[in-house]
Structure formats: structure tokens, C-alpha cells
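Below you'll find the structures, each written out as C-alpha cells.
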Structure I
Amino acid sequence: MRALVYGAMNPDLVHVVDRLPRAGEDIRSQTSRLMWGGKAANAAMALATWGVDTRLVGLVVGEDPLGDVLLEALQHRKLDTSWIERSPQERTRHCVILLTPDGDRTIVCAGYDGARWQHVPDAAWDGVDVALVDGFGGRTAAAVVAAAGDRRIPVVWLDAPSPPPVDVDLVVWSRHERAEGEAAWLGVRGRNVALTGGAGPVLALWAGERIEISPPAVAATDTTGAGDVFAAACAFGIASGWAPRRLLGWAAAAGAASARGGRAALAGRRAIDTLARGAVSP
């Protein structure tokens with residue numbers, strides 16, 4: 001299986017703190033680490049972990065030290081970063097994450113205003129079975145979705161605009177990131193849509209059928225990127241030809257596993273298979 005993932009990528013500086021600070025307060029972190037981040041990078045690393053040959057493209061990365069940090073962090077034998085465009089005229093975007101022991105987090109992203117998004121080379125589509133596109137890329141992301149459609153490649157569109165201007169196989173939204181998410185979900189009947197809600201149930205409209213899946217209960221340690229991993233699992237399931245309930249149950253388990261172990265310890269397929277048995281469909 002081969003996937004193309006398009007969208008945001010940046011290094012994350014993650015600080016683990018006892019609690020989130022109050023306004024004007026100085027605090028110290030327990031630990032800190034630099035790692036990959038951005039919706040597309042999170043999804044691509046998940047797919048690579050599951051053994052999918054994955055190509056990552058999207059945000060133009062600067063020829064600067066932060067860009068070097070990002071590409072080094074993305075090293076994985078199943079992840080092809082050779083298609084990523086770098087430019088000396090761009091600065092690499094970054095995010096700072098404050099993470100509490102119970103998995104809650106606050107994210108500050110720098111530099112995405114005015115970001116430049118790359119064109120996907122025609123050769124990058126060769127052999128691709130499924131595409132995942134995140135909504136950060138705006139019109140460029142929509143053009144990538146359309147290009148995949150022209151090639152009859154199924155697409156999962158994470159955080160697509162509402163309503164999506166291009167038909168895709170699945171739109172994934174988060175109720176936590178979109179206050180109007182449920183209303184938007186109800187407004188696109190006729191399209192396949194999955195609406196995530198953290199530890200709450202996944203709601204979906206699939207081929208006109210309403211589906212509700214309760215993810216398995218886990219003790220969360222880091223919820224950063226769990227929704228991106230959910231979307232990656234949906235792309236994996238679509239490329240595998242799974243039925244909607246199986247796909248959504250596995251994706252809910254993948255997101256829960258990510259929240260439990262964090263992105264630095266992404267669960268493999270076997271562990272997700274085990275956890276998926278706890279995903280409940282009423």
C-alpha cells in the first residue's frame with residue numbers, strides 16, 4: 001500500500017508541565033523534547049508506523065536549522081520525505097506545546113500566516129492508493145484533492161472547509177477545533193463525514209447511514225495529534241477496503257492509542273487491533 005499525505009509539517013517543542021500557567025505566571029517544565037509536528041506529519045508518521053509506504057508533501061520548509069531538525073525527526077524507513085520542497089526564502093514554521101500529565105495541552109503555532117504550499121509533482125502520484133490532505137493548505141490543498149480525484153485516488157480530507165468544495169471519500173472534522181462542527185456535519189448530508197470528539201463518541205454519516213462509535217477508554221498522556229492519527233487510520237481502512245463500521249472502530253482505537261502513548265510511541269497495527277475490540281458501536 002502507498003499513501004500520499006499533504007499538508008502542515010513543523011518541529012514541535014514539547015514541554016511537560018504540572019499544570020497550564022495562569023496569565024503572567026512563570027513556570028518550569030518537567031521535561032522537554034523536539035519532535036515532528038503538524039497534521040500531515042503526524043498522519044504520515046502513523047501510516048509509516050503501520051507499514052504503509054508514505055510520501056509526505058505540503059508546506060514549503062526553510063533551508064534553516066529548524067528545517068533540518070524537522071527532517072531529521074521524520075526519519076522512518078517507510079516515510080519518503082524526498083518530495084518536500086525546501087527554500088532559502090522560507091523560514092520553517094514551529095509550534096510550542098505545553099502538555100500536562102493527564103494529556104491536556106495548549107499549542108502555540110508560529111509563522112503559518114503567509115506560508116507557502118508546494119505543488120505536488122506528477123511523479124509523486126505514481127502508485128498511490130490513498131491520499132490524506134489536511135485543511136491548512138487552503139486553496140492549494142483543495143487543488144491537491146481535485147488532482148487525486150482526477151486520478152481516481154480515494155481521499156481523506158482532514159479539517160476540510162465547510163462545505164467542502166470538492167467531493168472526497170471522507171471528511172474528518174473535530175468538534176473541539178470547530179465550534180460549528182456538528183452543524184457543519186449535519187449540513188453535508190450525502191457526503192461521508194466523521195466527527196471526532198476526543199474521548200467522546202465518533203459520529204459519522206456514511207452513505208446516508210448515521211454511525212456512532214465509542215472509542216476504547218484509555219488513560220491519556222498526550223492527546224496531541226490523536227485526531228490526525230484517527231484520520232490516518234481512516235485512510236488506511238479505505239485503502240484496505242474495510243466496511244465503514246470496521247474502519248471507524250479501528251480509527252477510534254488508533255486515536256485512543258495515540259492519546260495513551262503519545263506520538264513518540266505510536267502504536268503498531270497489532271496493538272490497535274487489540275484495542276479496537278473495545279470500540280463500541282451502539
Structure II
Amino acid sequence: MAIQKVGVVGCGLMGSGIAQVCAQAGCTVVVREVSQELVDKGLKSIEKNLQRLVEKGTFTEADRGAARGRLSGTVTLDALKDCDLIIEAIIEQLPAKKELWSALEKLCPKTTIFASNTSSISITEMATVTARPDRFLGLHFFNPVPVMKLVEVIRTIATDPAVFEEIVEFAKRLGKTPVRTSDRTGFIVNRLLVPYLLDAVRALEEGVGSIEDIDNSMKLGCGHPMGPLTLLDFVGLDTTHYIANVMFDEFKERRFASPPLLKRMVLAGWNGRKAGRGFYDYADPKNPKPMQLT
């Protein structure tokens with residue numbers, strides 16, 4: 001039976017985007033947050049995004065109203081108990097995720113599929129707190145979710161192949177391009193991207209080039225839409241540092257180790273665009289200036 005009702009846990013940047021694309025695809029969506037304030041904030045963000053689609057001419061007012069009508073918010077997990085699929089998009093901390101999945105296991109029927117949007121945590125380890133490892137997998141979206149086409153669909157050794165293919169088809173329904181991968185730390189994108197970003201920080205530390213020259217080299221020399229240090233600021237230095245630590249713990253290879261400069265910047269709270277400074281100063285967001293770091 002096709003997935004009709006989707007539960008999304010977390011209504012922050014990623015969760016609200018996931019909820020939006022599911023609603024746009026015709027699914028009934030219930031999104032859960034820990035407080036009504038966060039629910040309202042997330043739904044308001046979705047409403048703004050839907051309105052932008054109308055203003056761009058890619059959505060009609062009727063489309064906007066229909067998508068919004070399929071969305072509801074809640075602060076209780078009970079509201080998710082009759083969902084066909086639940087997608088988790090909460091904080092990247094294993095204990096919190098395990099606690100959530102353990103609670104949902106008790107609420108949901110055996111037919112409900114569980115999927116985590118994690119970018120780095122073991123899907124297999126999360127599934128251990130449930131009695132449905134065959135219906136547990138990863139569904140990793142990219143930021144901003146309504147814009148980015150890629151979704152990594154991640155199977156564990158226990159995931160039922162039929163469930164895996166069902167979620168691949170579901171990703172296509174959302175207008176995404178799914179890639180199949182397995183539960184190995186970093187999956188495809190971060191396995192390749194994180195060492196590249198960390199090497200850019202090392203190049204800066206070692207005086208290979210300035211912030212601007214490193215970024216311009218990769219933009220103009222390799223055709224990347226943004227340089228690695230700009231991308232680090234966009235993703236969040238704290239997020240990259242965390243993922244790097246997870247990957248280093250798994251592989252014990254230098255290419256996954258967080259460079260000293262990145263560690264110091266995270267300790268200082270210079271986490272990139274969201275913090276107002278990282279490799280660039282965003283006092284004027286439209287005209288960021290490179291920081292003096294070395």
C-alpha cells in the first residue's frame with residue numbers, strides 16, 4: 001500500500017523542509033516538536049516557503065492552500081501512531097535518537113516504517129532499540145530540502161529489500177533523485193565531501209592560500225558553485241566538526257580528523273553563517289568579508 005500519512009519528528013530547518021515536500025507530494029503530514037512555540041515557528045517557515053512558490057509562479061494559490069491543509073503540528077508522539085512512515089530529524093545525538101525510536105516502537109503498529117534523516121549516525125545502532133530492524137532505514141535529505149534534489153536512501157544489513165525499494169519510490173514521489181547506499185559512516189556524500197572540506201582548512205592553516213584564493217580556486221578551477229570554506233560556513237562548522245569526529249572514530253584515518261583551526265573556531269562559537277562569523281564575517285550578509293584567522 002502506498003505511503004499516505006507521514007510523521008516528521010523535528011520541525012527545525014531540516015524537519016520543516018521534509019514536512020513541506022511530503023505535503024506538496026500529496027501526503028498527510030503530522031510534524032512533532034517539543035514545544036508549541038517550535039511547532040508554530042516551523043509551520044510559519046513552511047507557510048513562507050509555500051508563498052514564495054506562489055510568487056515565483058511555480059505554485060498556484062490552490063496548490064499552496066491544499067499543501068498547507070495537509071500539514072498539522074503536534075507536541076505529542078501519540079499523534080504519530082497511525083502514520084505509514086515516520087521520518088526523524090532531531091538533534092544529531094545517538095542517545096536522543098534511541099530514546100525517540102524506543103518510544104515510537106511502543107506506539108506504532110508493526111507496519112509503520114521508521115526512517116532517520118541522520119547524516120552520520122549508524123542506522124543499525126538506532127534500529128537496535130526497536131523490534132523492526134527490517135522496517136528501519138536512513139532517508140538523508142540535504143539542505144535546503146525543498147530545493148536540493150538528492151536523497152540518500154540507506155539500508156542496513158537487516159532492512160527488508162521490499163521496504164528499501166518502497167522508500168526509494170517514495171523519494172521519487174517527492175520529486176527527489178534517490179541514491180541507494182548502505183549503512184557505512186558518512187554514506188556517499190559525506191564520505192567524499194568531509195575530507196575535501198577538512199583539507200581546505202588544512203590548506204589554509206599551512207599557508208597554501210588565503211580564504212578567498214582557496215574558495216576562488218575551487219569555484220573557477222573546478223566549477224564548484226561555492227568554495228569549500230564558504231560551504232563550511234553554510235553547513236555549519238560545528239556540524240562538520242561533529243561529523244568529522246564520528247567518521248574519525250569509525251575509520252581512524254587522518255583525512256577524517258578535525259584540523260586544529262576548525263576545533264578552535266568551534267570552541268569560540270564561530271560556527272559560520274548562522275553564528276554571524278566563521279571563515280567569513282557576516283555582519284553584512286550580502287557582502288561577507290574573509291576573517292583573519294592565521
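Here, each number is a calculation from the coordinates, and none is a lab measurement. Bear in mind that the values here come from a model prediction, so they are computed numbers and not experimental data. Cβ atoms are built from the backbone, for glycine too; each structure is taken alone.
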For which of the structures I, II does the calculation of distance in nm of label points 7 Å out along Cα→Cβ at positions 142 and 166 return 2.7? II
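If you work out mean count of other Cβ atoms within 10 Å over residues 94-101 for I, II, which one comes out largest?
Values: I: 18.9; II: 16.0.
That would be structure I.
From I, II, which structure was relative contact order in percent (Cα under 8 Å, 6 or more apart) = 17 calculated on? Write out the running numbers ahead of the final one.
On the way: I: 17; II: 12.
Corresponding structure: I.
One of I, II was used to compute helix-only ellipticity at 222 nm (-39500 (n - 2.57) for each DSSP H run of 4 or more, over all residues; to 500), and the result was -14000. Which label is that? Let's see the in-between values first.
On the way: I: -8500; II: -14000.
This value belongs to structure II.
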Upon calculation of distance in nm of label points 7 Å out along Cα→Cβ at positions 22 and 46 from the atomic coordinates, which of the structures I, II produces 3.6? I
One of I, II was used to compute Cα Rg over 2.2 N^0.38 Å, and the answer was 0.95. Which one was it? I
